[in-house]
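Before anything else, here is the set of structures, which you'll find just below.
Any read-out appearing in this document is the output of simple, stated calculations on the displayed coordinates, not a laboratory observation. Everything numeric here is computed off the predicted structure, so don't read it as measured data. Cβ atoms are built from the backbone, for glycine too; each structure is taken alone.
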Structure P
Amino acid sequence: MTPPLLSLENLSVGFTRYAGATRARTVTGVTSLSLDIAPGEILAVIGASGSGKTLLAQAILGILPANATVSGRILFDGTLLDERRLRTLRGSEISYIPQSVNNLDPLMTVGRQVRIGLDPRTAHEQQRALFSRYGLADDVGRRYPFQLSGGMLRRVLFATSVRDTVRLVIADEPTPGLHADAVAEILGHLRELSEGGASVLLITHDIFAAIAVSRRVAVMHAGRLLTVEAASGFTGHGDDLRHPFARALWRALPQNEFSPEGEQWHSS
């Protein structure tokens, strides 16, 4: 059996908040989460807003705010992913496609942003290749983010995040508010990355996007991982889904029973 590329072992994330000058309390964002992703796998993580999906991504990337406390272990290729190792791997072997196009620098041309981290001797050539890969004309590189459409900016985000050395891509809500054709295009890019050997952690609230590209779907609620389901279970009435909350999410969709109450379920 192929060992996982990424392993999360009892990962918890909390935040220290102060009430007044001396009273401090800890707010928990993610609790005792354990999860593996195999080499070349697209693993989807779904859940409502506030369920801890983005915190999970930020913990893996080591970009949580200063008041965050992380416990548990994160292993990458079998070795502890500590802060020192993260500095080496982030941007080269571990890549991040952020949720918002506002992560692009508004004062820098998009071509220059794509070239960040590339070998200066071949950066322009690599940029052109990436633009071609994601359907962007060469002259787009001379433009600033405000001069591009939302769909083009999404493609630029992919171009800034994808490198030949990347082994793990964390895509945080890459399809919000996009029409069906644009969603299909982005999911196609994620498949391409997976087929090229990279693992993809797809964080999304869109169940249909999740099951379109992944074989396994992790379901989060209130900072906890409730279940990991086969993507094939999200069909019909969801009778093949093991956890009642996963069935409730599926049946609450307008395309299904549109039952907001769902089933009675317990996360314990």
Structure Q
Amino acid sequence: MDAELDRQMGRVLAAEPAGPGLASPWILMYHSVAEEEDDPYLLTVSPGRFAAQMAWLHRTGRRGVSVRELLRARAEGRDGRLIGLTFDDGYADFARHAVPVLREFGFTATAYVVPDLLGTENGWDVEGPRKQLLTVDQVSQLASAGWEIGSHGLGHLALPGLTPAELVEQTVESRRALQALVDGPVSGFCYPYGAVDPPAARAVRDAGYGYACAIQHSPLTGRFALPRCYVGDRDGGWRLRAKQGRHLWRDALTGIRHGSHPQEADR
């Protein structure tokens, strides 16, 4: 099944140039869903605001899904009103605050976790509050319940600038660890800090992932650097609608070629 999904995603994302119906999928990027007064990196959305955002998606006929489900539907030409929902870093509040709301609306989502740090805290956010990360058991339970689990690197390190051996460790080893944990395939990778360059994209592809999420549109945008839309606590329906419009505008402005392979960015 994983190989077939990878083949389908490759076929759809290889379409070029990107016409009106082939714009990169709209994927929302969340981190933490919690009540937080101290939020210097603006990574936290309150549970109430998150519920309102999901209610807006539902009310406007959209449905939030995991990136895995989004790309499968896209390959089959039925992604119409689907919106990708992603949660970076693997915060424990994903299970506590986000999952119940998502279930209420019949939505799915992808959680990108850091296998070497499960059950610990977000030590990389040096100026932010300490937040608990999902435990090994929680990740296993989420995967068993159907939530997509993806890799956020082995130790939440930015990939650009790492040696070839370090890139292999962060991509191959994190995938191997997660596949053993969830007892199934892991198709998705998310670049820590959204940082991606050609060697990083090649490493992710060579590690066997079917896709990877970045943040910004760039010359690498495509199957291994899908752009995403940041969502914060200030975002209501009008702001989300505007952000979707900006996403489509950036697609058109940059003339994305969705079939680009990582090595082509070196040319």
Structure R
Amino acid sequence: MEADQAGWLYPARVMHRRRVAPLYRFVYRVFYLLVDIDRLGELQGRLRFFSFERFNLLSLRTRDYGDGRGLRPWAEDLLRRRGIELEGGRIRLLTLPRVLGWAFNPISLWYCEHRDGSLRAVIAEVRNTFGEKHCYLLASGGAPMPYGQVHDKDKCFHVSPFLDRAGRYRFELGEPGERLRVAIRESRDGAPVMDATLAAERRALSDAALLQQVLRMPWMAVKVMAGIHWEALKLWLRGAGYRPKPAQLPQDLS
């Protein structure tokens, strides 16, 4: 049963489409891990090529998420700030792993369930290339919410040097099952600005599957970071106007 799995592998196709001049679209392939944050030791125990808190072919490190002091304590404290209690419910993290010690995560998603198994919140932890982060909390006031529910949020974090910070995001998150789909649509004054989608198919998390993905993408973290700058250069050459990075807003959660 899915509920008994400590983790899954999600080879993914990520698409970005700019919907204002200059129009532009690009696609790249990566692979995500979906892990139960309380069972990382179990995964480490059965996988030769995966480790938690130490170097390996693939790894996860606490310091890469939240405030670095612990995955569950950070997530639960953040939720309590908005009156959401999980009472020990499962938290699953969808993230890009470190590959040979390197990682950059533009977005990680935390699927937070109550003890009764109902989804209560999703934390979208967003990072930019300047070392800053911001979290968008997608929830229904602590009540159970269905997967697929649309969440609208004001844009509060600078990501692209060619888009203003002003605007709105629409998050559409499917349930992470055999297939996974995530869509984030940015608009300004009701007009579409940018779409980003992630489409993935689930695979069993095994050493053979991990090795296969790494052989296909041995420098995934470098690829993601280099790709961001390469696509930015092409946009600039097409005439996209540069926006200087504004000072980060004081709140880290919206």
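Before moving on, here are some points about what is shown:
- Read-out distance in nm of label points 7 Å out along Cα→Cβ at positions 46 and 142, computed value 4.5, structure in P, Q, R: P
- Entry that produces -5500 once helix-only ellipticity at 222 nm (-39500 (n - 2.57) for each DSSP H run of 4 or more, over all residues; to 500) is calculated, selected from P, Q, R: R
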